[in-house]
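J.: Each in structure tokens, the structures are laid out below.
Bear in mind that the values in this text are calculations on the coordinates, not laboratory data. Nothing here was measured: the structure is a model prediction, and the numbers come from that model. Cβ atoms are built from the backbone, for glycine too; each structure is taken alone.
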Structure 1
Amino acid sequence: MSGSADFLIIGGGIAGTGAAARLSSAGSVIVLEAEDALGRHATGRSAAIYIRNYGNETLRTLNAASEPVLRHPEGICEESLLTPRGEMLIAEETELDAFNAYLKGADGMEVLTPDQAVELFPLLRRETILAAAIERAAQDIDVDRLLQGFARLARRNGARFVTNAQAQTISRTGGVWRVETPAGTFEAPVIVNAAGAWADVIAERAGVAKVGLVPMRRSAAILPPPEGVDVTGWPLVASASESWYAKPDAGKLMVSPADEDPVEPHDAWPDDMVLAEGLHRFEQAVTMPVTRVERSWAGLRSFVRDRTPVVGFAPDAEGFFWLAGQGGYGVQTAPALSRLTADLCLGLSSELPAHVVSALDPARLL
């Protein structure tokens, strides 16, 4: 198999698939995915929640820009991708500085008493809570419907998705990028590097300066709730220092140690000790003992030094576009970043503020 297009997208996660959906309305697109299906890595292992106040100022702007699409996904899905959840932050005495820093500049956060916090998440230990607040507008995201909706839209526009197509050799001749994969050779004048944790690897293979991307492992486990306890309507709850968080998931509790351990890009799995330590921190904050883990997994969240995504053309390589470094914000920012990717690749003006577009520019890192 081989092919040529206006745009080659390397990576079939939420970033690359979203970019394909938007670019394919204006040009031909081929998406190269190394795995046997879309969304195998970070996308398929997401905590799947929209939190408007999550991340730095730039990310909060991207979150806000994405919400209308998630709520009314015209062309992607027939119904909203969001369902009510809420995100509650709690703080012990040593976490008050982190708690106050999170609330600074936050939009729509409601301060709670410790009693109100326990009322919302009844397993919490009342005596350990010194401060609490909730973003009631936080929503669960149906990640699979978003990913598949983007893919359907792209295919309707004529985009091709090629799986088992790891980009092994990348070169540029005569204004055209050439990518050799086990599935064939593909060409385009523009490459979109949406390879997630492997984005710097792709840059190196293309002879493009790397941006200093650091993949970080994030683990999670599914725990059964106490017998007879219905957790369905409870909010996500997180410690202010991000030492753990817990979220209802299909009648059980998904608990994460909120780990960020730097690792090489790979098909991640949880470190037993890191997971155990995180579950212990959760256990200290609640009244339920952790007696059984039903299953566990890990994913990679990839950051550059300022923890802001990298979106824009590489300053040192014509036609090489970065769409990487989304950290733990990739799903909830995908609508905004896929639109920005299309605008920049097509030479259009973005609806995002100029200072946000500048803050995402890969030139800042070189």
Structure 2
Amino acid sequence: MANEKVRIAIIGAGLVSDFHHVPGIKLDPRCDLAAVCDPNEQLLDQRKKEWGPAKYTTKYEEIAADRDIDAVIIATPNFTHRDIALACIEGGQHVMCEKPLGVSYEEAAEMYQAAKAKGVRHMTAFTYRFAPSMKYLSHLLKSGALGEPRHFRSQRFLDLPETSWGWRQYKKLAGAGDLYDMTIHRIDFAQDLMGPIQSVCGAVKTFVPRDKTVDGKPCAPSEVDDWSALIGTFKSGAVGVWEGSTLMKGHHNNGVGFEWAEVNGSEGSAVYQLVDPNYILVGKHGGTMEKSLVPAEFMKPAGSPRNPAEGKPSTVFRYDLVYELVSAIIEGRDAVPGFDDGASSQAVADAVLQSYAERRWVDVPTM
């Protein structure tokens, strides 16, 4: 790949691809948007005008069989991830897939094992690992600046409309609700910061039936959670608490929502916030949390053409997903976070569902 551009196909031409992935491809001179796939022909026609020249198709099988495509980014409904990923992996293509990888831990683990066996690069689109303050928080922990990590705390609140989520509100198609859609991100970066989660005690709740569409038409009510919470123990001996909901009124914040992720160590504490991801809060024993700008070396990946001073801070770090995928392909190394990270987080999320169903603590399985 040293003298060629990485040719990337987008499978799923919806908002996530338009918001995260295509801008990332356009920004990185080492890759090209080679193909776009979506079953919605009207959307494909729209993307032709917006995204420019590429192969356009409604069939992912054509993408998987195309030897002129090096890598794919899967941004389709949850229940389609497994089949699309396995087809592309079999075709020898590198794969980045949106979370959750599947509608169960078993599907996610199967995707990881297939990618590993084929020797292709694999990546889970855990966006928030790339936020500057999250990267700096990881550095503070690994450098020992906070002392021994003792406690992790996460809150992720959204103020969404209470109308239908479409396919996202049915277990067979989505797997779970807020737990799989939002809290799973926080499970992932908690494990990146603090190490593997060993056991959990969790709960989920559906407050809103979502039995009407945006235009008032009736639909089958929601089967998945719109609130989730868990307590967890890490293998290191640290503990953590998580809460997420889409129903928190007053937490809209121009679409960004509210997020607070805090690590408490024996020497100090630090906080990441999505509403202000270029800044971090740090406090030491006996003192008060103080806000400071993240050091320049943590604002973007080394070598990235992205200018951290341009664009909305809560948006532009998401482009680094593509930079990481392309870098892993060119450098012949594993992408981070990989399908193994995606499967591990889904194992924790599934343990939360089991915990609530059985009203007990559950040990998290390992691959």
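J.: Of the structures labelled 1, 2, one was used to calculate FRET efficiency 1/(1 + (r/R0)^6) of positions 155 and 259 (r between Cβ atoms, R0 = 35 Å, to 0.05), giving 1.00. Name it. Display every interim value, and only then the final one.
T.: Working: 1: 0.45; 2: 1.00.
It traces back to 2.
J.: Next question. Name the one structure among 1, 2 that Rg/Rh (Cα atoms, Kirkwood Rh), for residues 147-266 alone of 1.13 was derived from.
T.: 1
J.: Among 1, 2, considering only Kirkwood radius over Cα pairs in Å, for residues 187-322 alone, which has the greatest calculated value?
T.: With respect to Kirkwood radius over Cα pairs in Å, for residues 187-322 alone, the highest-scoring structure among 1, 2 is 2.
J.: When distance in nm of label points 7 Å out along Cα→Cβ at positions 131 and 339 is calculated, the result is 3.4; to which of the structures 1, 2 does this value belong?
T.: Going through each structure in turn, the value belongs to 1.
J.: One of 1, 2 was used to compute FRET efficiency 1/(1 + (r/R0)^6) of positions 291 and 347 (r between Cβ atoms, R0 = 30 Å, to 0.05), and the answer was 0.30. Which one was it?
T.: Working: 1: 0.00; 2: 0.30.
Of the options listed, only 2 reproduces it.
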